[in-house]
Structures are given as C-alpha cells and as structure tokens.
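Each value in this text was obtained by applying a stated rule to the coordinates, not by laboratory testing. As the structure is a prediction and not an experimental result, all values here were calculated from the model. Cβ atoms are built from the backbone, for glycine too; each structure is taken alone.
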Structure I
C-alpha cells in the first residue's frame with residue numbers, strides 16, 4: 001500500500017468575508033497524477049499557492065513526507081523536494097536554456113553566490129541530462145527568449161526537476177499550447193511520474209487533458225471540495241456536471 005507523500009487537512013483561506021478555500025482535505029501518493037479542477041473562482045489557485053508556500057493558510061495542515069510545511073516560504077518548500085511550474089513560464093529570457101537549468105542546479109547545491117563565476121561551466125553535464133529527459137537538449141545553447149512556447153514549457157519542467165522533487169506542482173501546465181504540444185507535454189509528465197515515482201498535482205482548464213492524463217480528480221466549487229475520485233466517477237457526478245462539466249463528458 002502506497003503511503004501518502006502529501007496530506008492536506010482542513011485547509012482554509014479567506015479574504016475579508018470571502019471564503020476562497022473552505023475545509024479542504026485530500027492526500028496524494030508517490031507516482032500519482034492528481035488534477036484539481038473547478039469553475040473560475042472555485043479556489044484552485046488559492047489552494048495551490050498554500051501548498052508551496054506562496055500563501056499561508058488561515059487554518060489547516062499541509063504535510064509533506066510527514067512534515068508540516070504550512071506557512072513555510074516557497075524556497076524552503078522547494079528545498080524539501082516540492083517542484084513547481086507556473087501558468088506563465090518562469091525563465092530568464094536572456095540566458096540560454098542550459099544556463100537556466102544550471103542556475104536551478106546551483107540553487108539546489110546552495111552555490112548561488114558563485115553564479116557569476118561558475119554559471120558557464122557548473123553542472124553543465126547534469127543540466128544537459130535534465131534537458132535530454134524533457135526532449136530539448138538540442139536547444140541547450142539557445143536563449144530562452146527565442147524559444148517557441150511549447151519548448152519553454154519543457155525547459156520549465158527541466159528546471160523544476162533540477163531539485164529532484166518527489167512532488168511536482170503544475171499550475172495550468174498546458175496553457176497557451178497547441179493541442180499537439182499539450183498531449184506531448186502531459187505524456188512526458190505522466191511517463192516521468194510513473195518511472196520516477198514523482199507525485200504530480202496539477203490545475204487545468206482543458207478537460208481533455210484532465211480526463212486523458214489524471215488518475216484522480218479533485219473538484220472545487222466556491223472554495224469547497226465537492227468531488228474526489230477517478231475520472232470515470234467524476235465525469236458522471238451529478239453535482240460536478242451541474243456546477244462545471246455540464247453533459248459534455250458524461251458519456252465519454
């Protein structure tokens with residue numbers, strides 16, 4: 001039986017009188033691909049940001065590998081083994097693809113103070129190995145500013161993998177990508193999750209991506225968790241269909 005790598009219990013966050021997240025609880029096990037979906041304003045982003053330290057919860061616990069990480073800063077959470085990608089890619093455009101990954105590796109090895117003197121040569125082989133894993137080694141010498149968006153997403157994934165995460169948080173990973181690029185990125189992510197036992201938790205608006213690549217789905221509405229189950233269960237859940245899916249996926 002797989003032991004949960006992430007345990008979220010009674011997580012809550014309010015802004016004034018508005019409940020963004022209300023008493024949300026769930027678990028994630030190693031190698032699992034879990035999607036969080038819901039209509040706009042459901043609380044997905046707020047929930048996500050409390051998991052990696054961008055927001056502190058008002059109440060509740062976030063345990064990663066048995067340690068309560070609620071309220072820690074993003075850098076502290078990252079160092080514990082939680083990777084993160086963003087809806088809008090976070091790379092240094094003037095730096096090469098290889099240099100972006102080298103910078104992440106320097107941070108992992110706590111050598112950022114040596115960035116200016118070591119960046120050109122430090123961990124180059126390790127950076128190239130990460131780029132090969134995500135399929136963009138041939139772009140290593142190019143500046144990120146000139147890359148196609150789909151390639152940037154792969155580079156960002158390589159950066160997230162630089163810290164050898166056991167949990168990977170992906171915020172709208174396929175936003176702005178073509179249907180072909182979406183499928184390729186999520187197949188790559190699924191393969192990494194299975195092969196390396198990395199738990200993947202992602203938010204997504206593209207329901208084709210969700211139902212084709214998530215093993216389990218959480219559904220939020222007005223800050224509350226209204227469903228938690230396998231795709232076959234969630235797509236026929238009456239409440240989920242009422243507030244979000246409609247009938248589009250009911251018979252898929």
Structure II
C-alpha cells in the first residue's frame with residue numbers, strides 16, 4: 001500500500017503551467033528521486049506537497065488524507081518532514097539546542113521554552129543526534145561545524161517531527177563528494193530502520209543512481225518517465241531532455 005499518492009496534480013502561474021497533471025506514488029521504506037532539468041517543476045511539486053503552495057487541481061494523499069489546502073504546519077502534523085537546499089539551522093545555538101528547539105516546536109511547548117529548554121527532551125535529542133552520528137558534538141555551536149555536519153543536524157531536526165514522509169530538497173548541495181555519499185548512505189539506513197518514505201530532488205546523478213529505489217523525471221511540468229535508476233539511466237527521452245542527442249548519463253558522469 002502506498003504512503004503518498006499524487007493524482008493529477010497541477011499548478012499554473014499565469015500562463016505558465018509549472019506542474020501539469022503529475023501522478024506518482026511512494027511507499028514506506030522507499031527513496032524516490034525527483035529529477036529534471038532547470039524549470040522542470042521539481043521545486044513547485046515539493047512546495048505543493050509541503051503546503052507552501054496550493055494546487056490548482058489534483059490530490060495529494062498521505063495515508064488517504066488529502067493534504068491539499070492544509071498549511072505547512074498542519075501538513076507537518078500529518079507526518080511530513082522537510083530539509084532544504086540551504087540548511088536551515090540556528091547557527092548561534094549548540095547542536096543539541098537546535099534539536100531541542102525542533103522537539104519543543106513539535107510538542108507545542110515553544111512558548112515556554114525559556115524556562116525548560118535546557119533539559120526539555122534532552123534524552124530524545126541525544127538519541128536523534130546519535131542516529132545521525134553527532135552525539136559527540138552535541139555541545140558545539142552549529143556555527144563551528146563543517147557543512148556536511150550541519151546537514152546532519154538538519155536531518156536530525158526533520159526527524160524530530162516524527163515524519164512518515166521526508167522531503168529532501170537538494171540534500172547534498174554544496175557538499176564535497178565524500179560528504180554527500182556519506183549523508184545519503186546515512187539517510188538510506190534511517191529509512192530502512194524507521195520505514196519512512198523519502199522524496200528527494202538532486203542534481204548529482206551519482207547520488208540519484210546510487211541511492212534512489214525509483215526515479216521520476218519531470219520536464220516542463222510534465223512527468224515524462226519513471227522507473228528504476230537503471231531504467232531511467234537508459235531512457236532515451238530522459239537522455240534527450242538532459243543532453244540532446246548523442247550523449248548519455250555515462251558521458252555526464254565520466
């Protein structure tokens with residue numbers, strides 16, 4: 001049974017149809033990559049699922065609950081977490097304080113955090129940090145961390161909302177090759193352990209083909225292909241959209 005089902009999803013901005021009757025499903029324990037050239041509609045699709053934009057038509061079903069029309073906070077409460085292309089953390093706070101802030105916000109105790117934050121769910125915060133490999137750096141300011149570790153903090157923040165679906169927008173942007181592979185390997189491990197689903201966008205094809213279970217491809221707002229990484233790698237229409245004639249993903253990764 002699918003966790004997320006997107007049906008006939010559409011969004012236009014004036015005369016520009018950014019997302020045009022897109023359909024796909026996502027299952028628990030699955031990592032689904034959403035790729036496409038610039039302007040394909042990837043970010044719009046993300047923002048529709050997350051509630052930052054409202055669909056003109058179609059349905060977004062999470063466990064049969066329609067998310068269309070809900071606010072981002074309401075959608076978070078339904079079990080949707082998100083990370084961003086540029087990590088969103090509190091750089092002046094420590095690593096553990098960042099996670100505690102996320103736990104406070106999710107528990108609706110944000111307005112009393114000044115009197116309780118130091119100890120609020122400290123054990124749970126440490127458990128989340130251990131899961132992303134940062135428990136030994138809990139007391140360090142986030143501003144002192146390498147960027148790859150900042151992205152791990154952001155992952156812990158997303159996990160603090162107890163998501164069944166995690167949206168990851170360009171999760172490895174700005175990271176060194178070794179860092180990005182380590183982050184995606186960690187994400188895949190957490191997905192398997194928690195049986196959550198991940199929908200992610202990514203420009204690095206080594207990440208897409210190395211860690212996605214399935215891939216969907218948008219071009220000019222339309223879904224043009226979906227399948228396994230190997231099927232997408234060899235799909236002639238996908239290669240044409242990315243490279244024109246005469247090039248392949250093997251050339252791109254060479």
Distance in nm of label points 7 Å out along Cα→Cβ at positions 123 and 243 gets 5.4 when computed on, of labels I, II, structure II
Highest-scoring label, criterion being distance in nm of label points 7 Å out along Cα→Cβ at positions 147 and 179, among I, II: I
Compute FRET efficiency 1/(1 + (r/R0)^6) of positions 27 and 75 (r between Cβ atoms, R0 = 25 Å, to 0.05) for each of I, II and report the one that scores greatest. II
